[in-house]
1. helix-only ellipticity at 222 nm (-39500 (n - 2.57) for each DSSP H run of 4 or more, over all residues; to 500) computed as -13500: which structure among I, II?
2. Say we calculate distance in nm of label points 7 Å out along Cα→Cβ at positions 41 and 73 for every structure; which of I, II gives the highest result?
Structure I
Amino acid sequence: MWLYNNWAIDPVIGIEESLIADGVVIISCADLMGTRAFGVILDPAFNYGPLAFAPKTWVKEDPAQRLLMIQSSPLVISSRG
């Protein structure tokens with residue numbers, strides 16, 4: 001089970017909205033045939049390439065902290081409709 005809760009600003013009305021409405025369930029099955037692909041990581045540090053995971057780490061001072069961010073953009077391309 002996956003939870004998807006990303007938001008985006010609608011370019012027409014300029015209001016931030018959930019990409020998938022609350023309460024929506026997308027059903028799949030174990031026999032789903034297709035390819036797992038990856039979309040581009042929108043970051044120049046990764047040359048805007050398609051990667052399974054793009055880890056980035058940096059240090060923030062006072063108090064010292066090491067921060068870690070992992071970006072991913074998985075896509076499932078179904079080969080059976």
Structure II
Amino acid sequence: MPYEISDKKREWYRHVAERSRMRKVAAMNGDLACVVRPENKPKLYPEVLMPLLPKNGFRALSLFSGGGGLDLGFERAGFDF
């Protein structure tokens with residue numbers, strides 16, 4: 001099935017791509033004003049939500065841990081790695 005796109009939509013894509021390219025060039029040249037946003041402060045603290053429990057004698061194996069959040073949870077629950 002061929003991809004059907006109107007001339008109007010094709011022109012819109014070209015416009016977006018060109019605008020993106022120009023912003024990239026301006027950023028690389030240092031021509032953009034730096035917008036400083038406030039630092040994101042956490043609202044939930046793991047130390048308060050799940051206090052560190054004493055060791056329970058069990059060991060855990062970390063597979064496919066990604067960012068490690070599950071590992072931190074097991075560690076706080078008293079597991080050894």
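1. Details: I: 0; II: -13500.
The structure behind it is II.
2. Working: I: 1.1; II: 2.7.
Top value of distance in nm of label points 7 Å out along Cα→Cβ at positions 41 and 73, among I, II, belongs to structure II.
Where a number appears in this text, it was derived from the coordinates with a stated rule and is not lab data. All values derive from a computational prediction rather than experimental measurement. Cβ atoms are built from the backbone, for glycine too; each structure is taken alone.
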